[in-house]
Structure P
Amino acid sequence: MLAKILINTSVNTLNKVYDYLIPEELEKEAEVGKRVSVSFGRGKDLTEGLIVKLSTEYEEPKYKLKYIDSFLDDISYLNESRLKLAKYIAYVYFCNVYDALKLMLPPGTKSKNSSKSIETRKDKKIVLIKSTDEIMQDIESNVIKSAKQIQLLSFLMYTDNVLISDVIDGLSISRSVINTAQKNGYIDIVECDKERDFLKDLHVERSTSLTPTDEQKNVIDGISRYIYDEEYKQCLIHGVTGSGKTEVYLQLIERVLDQGRKAIVLVPEISLTYQTVERFVSRFGNDIAILHSKMTIAKRKEEYKRIKMGKVNIVIGARSAIFAPLDNIGLVIIDEEHDTSYYSQTKPKYSTKDIAAYICKEENAVLVLGSATPEISTYNKAINGTIELFEMKNRAANAKLPQIELISLRDDRIMGNTSSISLALKEAIEENIKNKEQTMLFLNKRGYNSYLTCKECGYVFNCPNCDVAMTYHKTNNLLLCHYCSHAERNVHICPKCGSEQISSYNLGTEKLEEELKELFPKISVLRMDADTTIARDAQAKILDDFKNNNIDVLIGTQMISKGHDMPNVTLVGIIGADSLLAMNDFSASERAFSNIYQVSGRAGRSTKEGRVLIQTSDSENYILEAVKHNDYNEFFDKEIDYRKTYGYPPFIDILLFEVSGANLEDVKSDAEKLYNILSYDNQNEYRVFSPKSPYIQKLNNRFRVNVMVKAKLNTAIYSKMYGKIKIYNAKKRANASLSITKNPTFI
């Protein structure tokens with residue numbers, strides 16, 4: 001038997017199938033979509049590949065074929081439609097087919113040299129065996145000198161019994177750092193209990209469909225027409241925060257299940273996955289599979305098998321769940337569709353909405369996009385009739401939209417208040433505490449201070465690996481890079497001029513928490529940001545504690561802005577709004593409006609009225625004015641005019657070519673070379689912009705230079721771009737890398 005196999009590689013020239021023979025004793029295992037281990041090229045090492053076609057009839061080749069060594073999968077998770085999808089992704093997003101196929105496969109493959117597979121290895125957890133006082137004494141006396149050791153131990157002092165994999169991924173530290181801490185007697189590593197089965201442990205009362213409001217009924221009936229006709233259709237539900245979109249989703253899924261078909265529900269945050277699952281389990285029982293990146297490899301593999309074997313009808317998860325091996329899909333729902341997490345930032349750099357639209361079209365299914373602040377491009381399609389628009393302008397259960405006020409920080413400074421919490425917000429928090437109501441404070445910067453600088457010479461404490469300032473974290477007294485996770489002990493003397501006059505700038509969530517506790521010593525406070533949610537299930541635990549344990553205030557970054565329904569939250573304070581407004585990017589205004597409007601929507605979602613205080617020095621800004629009026633269309637009208645005038649999506653497509661490498665001059669030279677290749681023989685079909693460094697020029701010791709192309713993408717333009725890329729790849733330096741992003745969210 002002959003197998004045509006794709007090799008696991010990102011090398012462009014190897015993006016094709018290769019013929020292999022299957023040993024007779026393995027022929028029964030052979031199946032399209034299974035991963036295999038093969039010898040490739042002249043080396044002796046085995047390489048992973050994937051079967052895309054099988055044949056029992058073939059002509060004897062002119063050269064000697066190699067045999068497949070072994071199979072790496074017990075079952076196949078792919079079929080012809082998924083292979084077709086992979087080819088589409090590879091074409092549209094400029095990657096190899098195997099890069100696309102990996103999106104559709106469960107993590108983990110069996111190792112040739114191990115009886116255990118990656119997905120069945122037990123994870124282990126780290127336990128502190130020295131007291132916090134002993135560790136702090138060793139840090140202060142320089143017994144522990146390594147910044148990474150300090151970072152690890154400081155984290156474990158606050159979050160003990162955490163999985164090794166979570167620490168490595170969340171803190172970006174190596175296993176050797178953990179081993180050193182174990183060798184020096186600070187920690188122990190032990191086998192962990194079996195991973196909690198969230199669905200089995202979840203005890204919620206079963207519920208039935210609620211009587212829909214008139215607006216909800218209009219949406220349900222309108223979309224159900226396409227579900228019953230099994231017709232491909234894209235629909236946008238533009239509903240204000242608290243309008244009851246989730247109930248609409250639940251009733252649409254009921255109709256899909258009645259048709260004998262299945263559904264995928266996507267949410268942008270892992271914390272929302274658990275909240276959504278609770279609602280869905282109460283309605284549908286355990287007919288659900290969950291997929292997201294915080295699950296162990298073994299658990300994700302288990303869920304993939306359940307889905308593939310047809311044991312569930314509903315899949316809920318973050319972005320990658322769109323690739324679940326679910327058959328007979330009738331409905332895909334993308335909640336909070338505006339969120340940038342639906343755009344992959346790693347190769348292949350795909351748009352989840354584009355992939356979902358492709359799948360729904362192939363399956364004659366309905367794609368439902370929901371948001372209170374739809375992406376500009378999505379809403380433009382809706383008002384132009386490309387997709388169907390459904391509006392929900394009122395909150396469910398007679399709840400009112402919150403009253404939104406702009407608080408002038410200039411007035412506070414005149415009155416002598418230098419705190420990051422304005423006098424008006426302080427008074428509102430006091431009132432909320434008195435009324436036993438809860439408060440959310442939003443600040444989209446984690447850490448203690450954003451950066452440190454020398455007062456004498458202006459030196460900024462930058463990361464040595466990245467072109468960014470490091471953030472000071474007071475909890476462990478470290479300077480951390482939020483891009484590459486480089487860590488240094490806090491420096492009190494300027495390395496350039498020797499001055500001790502070091503100043504800190506800009507507020508972070510850690511410092512805000514400290515200030516709040518100084519103002520209100522007796523209140524209970526939780527913080528939710530990337531530093532406090534490293535451990536598995538940490539986001540869900542924080543939200544559960546806030547909701548159920550009478551916590552007074554939750555401080556958080558954009559994690560708290562998305563979809564959370566907390567009935568007792570009546571006050572939202574937005575700190576640092578000006579920093580969101582000051583971002584210099586074509587989509588910065590859209591992100592600022594969405595973040596501020598969405599977090600405002602957490603207030604007053606039940607019977608109690610909500611209030612939102614936005615602290616700003618720019619109270620006349622059109623973005624804040626639109627938020628104040630609870631008017632998305634007011635913002636959209638201004639933003640769409642700007643996009644049209646200056647030529648940005650949705651009126652034009654953007655291809656961002658990023659050249660990167662270890663040497664800046666080489667990268668600049670290669671970028672110039674790419675620019676010339678793209679510009680040559682261009683008959684005004686597209687516009688090429690000269691090479692430009694991005695806002696952060698260096699990341700992880702690699703310099704980056706961008707070349708931007710604006711065009712209306714079609715088959716002819718794609719063909720031309722592929723031809724240009726081929727010429728460039730033949731001329732570029734061997735150590736230069738090229739990545740291409742279609743319609744990036746950041747430029």
Structure Q
Amino acid sequence: MAKKSARQFSKKDIFSGAVIALVSIPISMGYAQIAGLPPVYGLYGSLLPIFIYALITSSRQFIVGVDAMPAAMAGSILAQMGIAAQSKEALCLVPAMALLVSVWLFILYFLKAGRVVKYVSVPVMGGFISGVGTTIIMMQVPKLFGGAAGTGEITDLISNIFEQCGEFHLLSFLLGFGTVLIILICKKFIPRVPMTVVMMAAGALAQFFLRLDQYGVKVMAEVPAGLPSPVLPGFIFEKDAGLKFYIIDIPGILDFIPDLLMGSLGIAAVIMAQTLLASGNYARKYSDVLDNNRELLAYGAMNLGAAFVGTCPVNGSVSRSGIADSLGTRSQLSSIVAAFTMLLVLLFGTPLLKYLPVPVLTGIVITALIGIIEIPLAKKLWKIGKNELLVFIIAFLGVLFFGTLYGVMIGVLLSFSEVAMRSVAPPAAFVGRIPGHGNFYSLKRNSEAKPIKNTVIYRFSGNLFFANIDLFCDNIEAAIKEDTHQVVIDARGIGNIDITAVDRLLQLYKSLKERGILFYLTEHDGSLNDQLRRMGGEVLIEEGAVRRTITLALRDAGLEKPYELEGYDPSSAKEAVGFEADDRLSEFEWVFGEEAEEKMQQLARGMAEKIAAEEDSEADVLNEEGLRTDWGMLGRFDEDAFWDYMEIHLAELADEGKIDTAFAARLERHIEKRREFGRKKLAEMNPHAAKLLKRHGEVLRNYLKHKHPKEFETYLEVSERRKK
């Protein structure tokens with residue numbers, strides 16, 4: 001069976017390798033031009049470097065080749081140095097960049113720098129990749145309608161697009177824009193079809209039969225056949241009576257060395273970060289083990305190979321890896337087959353490439369670049385965290401306005417800034433008690449939680465140091481009221497503290513003491529006490545301000561269980577002595593926060609529709625002692641709220657004719673039995689269950705009344721039926 005499985009993977013790997021090579025033809029040729037090289041050098045970069053990578057890598061399915069970012073960065077460095085694309089100087093310096101990139105990557109390998117990639121956040125990398133992709137698209141846009149590509153930053157590129165509008169050619173535009181449109185549409189509806197290959201073939205056939213060049217459409221220059229000649233990076237050779245190597249006479253070559261060194265370091269950093277992150281995602285997807293340091297060795301070796309065939313630095317390709325993954329690639333056999341297929345193309349297939357129209361090639365490149373722009377990530381960040389979206393936007397704009405090299409530097413700074421920002425404002429909350437429960441709960445995330453009278457309990461979930469100690473102290477001061485007698489810090493999240501924080505902590509302690517307010521530090525690991533002693537904070541320990549638990553601190557302050565809670569009915573303002581309920585109270589509110597009611601309603605709707613679809617299953621679903629939903633097992637209080645939503649949706653299904661009215665009535669009777677059973681259990685566990693359930697009912701009514709008025713009317717009707 002294992003052999004059969006291996007054979008199946010081999011067939012898929014061979015097929016996907018051939019497809020990847022064909023897809024790489026237009027993409028790599030386009031990227032080679034972006035890097036300042038003749039198109040054929042993109043094919044050279046899809047031969048030896050891929051083969052070398054396949055032999056060394058620990059990744060089973062990741063694909064490398066001539067790709068967007070290193071090509072764009074190389075082209076950008078040439079432009080900054082004033083070197084014309086495809087000139088003799090460019091042919092000399094671009095492989096020199098690849099050689100320097102490989103040296104940097106080998107240095108990173110020996111430094112075991114692969115672990116550094118974990119410090120580059122997803123928003124930073126996403127913003128950087130999107131910025132580079134957008135920059136290259138803007139470079140290429142004029143070629144869609146017959147103009148010339150631009151260089152520089154976003155302002156230069158926009159200016160170039162307007163200037164090239166004077167060269168607008170309608171047929172070229174229809175070919176280029178049509179290519180982009182067709183590939184994007186087909187990618188959505190038939191993603192497994194390699195439309196880049198199809199469009200390349202269609203463009204070549206159109207040129208062959210219709211002679212598009214006679215109508216003003218630019219076509220590819222003739223691509224020389226044969227294998228790449230060996231290159232000594234930094235030199236150029238001429239085939240004249242044997243191989244003779246000449247040092248290129250570039251004016252002021254020494255002035256370019258800093259740019260080459262820094263630029264190649266930036267390219268190496270981008271290759272390391274992007275390729276490790278992307279290949280790591282595939283490794284996690286298939287539970288493979290990726291050796292980050294071995295990957296750096298593979299990246300260095302493949303770029304060394306790129307340098308000696310005269311091409312630009314090569315990188316991991318997210319787009320080609322995605323194609324390989326969709327075709328079932330599970331080994332590097334696909335890379336070897338891709339290299340072999342490219343070998344055949346170089347030996348026998350290059351005469352066909354001269355039929356490829358430039359607008360079609362440009363359209364193929366642009367669609368590949370659109371695929372690397374992280375629009376889904378930006379949407380996700382918009383929903384979950386504006387700070388991380390801001391980091392994404394800054395990285396994106398940094399590349400657009402300052403170029404790829406400075407974009408790398410901005411990205412690195414942002415990564416560390418993001419870590420710093422998280423450290424400065426870690427999660428924190430004021431906590432209290434839920435009547436009938438023995439733990440301490442966030443007052444914000446649990447509406448039933450009440451603060452202990454005359455007490456501030458503050459949970460801080462991060463290390464205390466010079467940048468956040470003021471926030472820590474300010475939050476405590478803001479929470480203190482005239483009747484506050486003690487402040488207790490839940491310090492279980494504080495693992496380290498610096499001397500600045502210790503000094504401010506002592507000042508706070510002294511200030512509170514002068515006002516007659518007790519201060520306690522609790523729940524932390526014992527190592528924090530050692531740090532306090534070393535940094536001059538031993539007074540906190542000696543005067544009893546450091547306690548093992550919150551409960552012991554409260555006892556020292558004269559508070560014993562049951563604690564008196566603020567804002568609670570005086571007749572039941574005491575907690576049950578020693579009571580620790582094992583049932584989860586309002587867990588939905590704790591998990592989902594403000595979205596708790598909406599999530600509860602979704603679950604109830606889903607179960608109601610499931611019961612409606614299988615009318616003989618209601619007894620099994622509703623008569624279990626513990627209610628299990630698609631989310632998992634519900635606690636007793638959440639279950640009671642769940643039945644309200646169930647009744648609403650069952651009534652709606654009955655009104656819509658999706659279930660029989662008699663069946664709906666039978667379900668309501670089942671639900672009432674389950675509700676009574678659950679409430680009886682709650683009464684046994686918690687003496688205040690009735691009041692808490694009443695509170696749950698008020699929350700439900702307010703939510704429906706303001707968010708879902710139609711369902712509120714249904715809820716009132718169901719409530720009336722229940723009373724009768």
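Out of P, Q, which has the highest value for percent of Cα pairs over 43 Å apart?
Structure Q comes out on top.
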Could you figure out which one of P, Q the value 0.9 for distance in nm of label points 7 Å out along Cα→Cβ at positions 105 and 233 was computed from?
-> Q
With relative contact order in percent (Cα under 8 Å, 6 or more apart) computed for every candidate in P, Q, 17 is reproduced by structure Q
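Out of P, Q, which one gives 16.0 for mean count of other Cβ atoms within 10 Å over residues 65-72 as computed from the coordinates?
It must be structure P, since only it matches.
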Compute distance in nm of label points 7 Å out along Cα→Cβ at positions 321 and 665 for each of P, Q and report the one that scores greatest.
-> Q
For mean count of other Cβ atoms within 10 Å over residues 169-176, which of P, Q scores largest?
-> Q
From which structure (P, Q) was helix-only ellipticity at 222 nm (-39500 (n - 2.57) for each DSSP H run of 4 or more, over all residues; to 500) calculated, if the value obtained is -20500?
-> Q
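The numbers here are math on the coordinates, done by the rules we state, and not lab data. Computed from a prediction, not measured in an experiment: that's the story for all the values here. Cβ atoms are built from the backbone, for glycine too; each structure is taken alone.
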